[in-house]
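J.: What follows are several structures.
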Structure 1
Amino acid sequence: MIRIMIAEDVRILRETLSAVLDLEDDLEVVAQVERGDRIIAAALAHRPDVALLDVDLPGLDGLTGADQLRRQLPSCRIMVLSGLARPGYLRRALNSGVSGFLLKHAPTHEVIDAIRRVSAGEQVVDPQLALIALQRSESPLTEREAEVLKAAATGAEADEIAGMLSLSRGTVRNYLSSAIVRLGARNRVDAIRIATDEGWI
């Protein structure tokens with residue numbers, strides 16, 4: 001029996017998916033959570049074999065949750081479900097040790113098959129998304145620009161980023177400006193969006 005945990009904030013999707021999976025003889029949903037910051041506690045309490053995580057969760061996003069889950073419960077295989085075909089999400093997920101990545105509109109039989117394959121130790125990735133990710137170019141950002149932009153994405157201001165990265169405030173501003181130019185962005189928020197969507201931060 002493959003024990004499954006579902007993390008999905010839309011109740012009808014979570015409950016429907018759970019009901020469909022429970023119809024399979026070899027699958028059992030042992031936990032459901034609606035927030036990302038509840039993933040670890042539920043996983044440690046129920047010890048699932050596979051965790052199905054939505055990317056966009058309140059409290060903590062599913063990709064950060066996946067990274068934490070991999071470290072806290074390495075025996076649990078992780079599969080991400082996303083409503084958006086963003087190559088950046090796929091890159092982040094794979095870097096976090098995720099075993100599966102499917103889009104939410106995938107047919108039910110594909111999701112069930114992917115759960116079984118992931119549980120057996122395989123890696124399953126939506127082929128269309130994998131192709132898009134392969135066609136995208138490498139990041140134009142320097143390592144330091146990416147670091148500064150990633151810190152800015154948390155909402156930190158220049159002074160805070162300077163303290164976090166042991167840089168001067170002026171140097172932080174310079175890195176942010178150069179990142180905006182390299183990405184062809186309109187401003188800092190646009191640069192963060194572009195870099196996040198592409199998986200560069």
Structure 2
Amino acid sequence: MKISGTESRSYNMSKRASSAAETGRRILQATEDLFMEGPLSDLTLNAVAERAGVTVQTVIRRFRDRLGLINATAEFASARVMAQRDAAPAGDVRAAVENLIEHYETTGALALKLLAEESSSPVLAEIVKGGRQLHRQWCERVFDPFLRNEPDRDRRLAQFVALCDVYTWKLLRHDAGLGRDQVTLSLLEMLEPFTRRP
């Protein structure tokens with residue numbers, strides 16, 4: 001079957017767009033990986049380009065400069081986090097905790113590194129601020145049935161935010177050395193007084 005010129009051009013454009021998207025993803029993933037390996041101050045466009053297997057000019061053409069790259073990487077990571085966290089249904093405490101633990105098992109190290117370095121960089125401070133807002137919004141949505149008739153809603157929401165925080169997970173999982181199932185059980189036990197059905 002013969003492909004017309006229009007179909008051939010459309011196919012080639014689609015192939016180029018797919019290749020460009022993959023290149024962008026590789027650059028963003030390389031940036032995130034390098035950040036996990038050292039301080040943000042050590043992250044250079046040269047190192048990112050080398051890790052991603054592209055030229056520095058390609059990185060600049062796509063993200064303009066180092067700040068643009070860092071912000072794009074933060075958005076890239078945030079979108080991935082929210083896609084995973086949004087799967088937690090409102091009102092189902094066990095499902096919410098399991099979702100949260102899965103999230104921390106896969107990206108908890110990144111969150112902790114961001115928190116550890118936030119005071120060293122205004123860029124990281126903004127990223128962490130956004131992460132805190134997203135976490136609070138997640139708690140507000142997931143625990144909404146337990147907040148609706150709560151007379152001191154702000155205090156109760158703050159308790160949910162604290163109990164579900166990455167530092168709580170770190171204390172249980174890393175500092176106390178609990179297994180994943182035990183961390184899940186611990187969070188369910190701590191949340192139980194606030195999530196009892198009347």
Structure 3
Amino acid sequence: MTDITIEPNLDEPRLMEESGVEARVRAVIEPVIKPLGYRLVRIRLSGLNGLTLQIMAERADGSMSIEDCEVLSRTVSPVLDVEDLIERQYHLEVSSPGIDRPLVRKSDFAMWHGHIIKAETTTAIEGKRKFRGKIMSVDADGFVIETDKATEGEELSVRIPFAELGEARLILTDELIRDALHKDKVLREQQTPDETFEIETEDNSEENR
């Protein structure tokens with residue numbers, strides 16, 4: 001059950017925002033990629049391969065091909081060079097969310113209603129901050145999951161307000177793979193041949209720098 005309308009929407013805000021250098025990167029690249037039809041999923045600066053800046057993005061319909069990653073990489077790389085926001089040398093990685101993707105917008109929870117997620121909250125809910133379970137319902141203020149593991153005295157269903165969500169991501173299951181492939185097929189049928197894309201179980205990515 002959900003009362004969140006799922007529409008392709010580049011303007012839908014994310015539920016979580018970056019801070020520090022990652023927030024400054026977001027501020028300079030978001031205005032550049034949006035006119036091209038892309039929206040940010042996540043920006044992460046990590047110690048992988050020395051230092052890696054990962055920009056995870058998608059089209060409003062959830063698609064993101066290898067070609068899209070290449071286009072985005074060529075677009076944001078010179079912008080980042082000019083702004084010089086990261087003092088050390090780094091690798092730039094532009095990737096798709098993948099099947100076991102982060103859920104960062106309200107519509108993500110509605111889109112993947114019925115699937116198992118891991119979620120972490122910023123404050124304790126019923127004495128816990130980490131949850132795993134199936135999305136049972138979604139509304140404008142939050143969502144309900146049915147946990148697959150409950151100790152004695154705990155409720156099987158937990159409501160998590162979006163305002164208290166720290167992070168969430170899908171758990172890879174056979175059912176999720178089947179559903180993702182079905183959505184991929186539907187999108188292929190809606191697109192012209194040169195606009196098709198492939199869903200991967202791992203991120204499509206383009207690295208440079």
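Throughout, read-outs are computed from the coordinates displayed, never taken from laboratory work. Because the structure is a prediction, the values reported are computed rather than measured. Cβ atoms are built from the backbone, for glycine too; each structure is taken alone.
J.: Which structure, out of 1, 2, 3, was log10 I(q)/I(0) by the Debye sum over Cα atoms at q = 0.14, 0.16, 0.26, 0.30 Å⁻¹, for residues 64-119 alone derived from, given a value of -0.36, -0.47, -1.09, -1.23?
T.: Values: 1: -0.36, -0.47, -1.09, -1.23; 2: -0.48, -0.60, -1.05, -1.16; 3: -0.59, -0.70, -1.02, -1.18.
Traced to structure 1.
J.: Given a value of 130 for volume of the Cα convex hull per residue in Å³, point me to the structure among 1, 2, 3 it was derived from.
T.: 3
J.: Output the label of whichever structure in 1, 2, 3 has the greatest value of mean count of other Cβ atoms within 10 Å over residues 88-95. Working shown, then result.
T.: Numbers: 1: 20.5; 2: 14.5; 3: 17.4.
Result for mean count of other Cβ atoms within 10 Å over residues 88-95 over 1, 2, 3: largest is 1.
J.: helix-only ellipticity at 222 nm (-39500 (n - 2.57) for each DSSP H run of 4 or more, over all residues; to 500) was computed and gave -16000; which structure, 1, 2, 3, did it come from? Working shown, then result.
T.: Numbers: 1: -16000; 2: -24000; 3: -8500.
Derived from the structure labelled 1.
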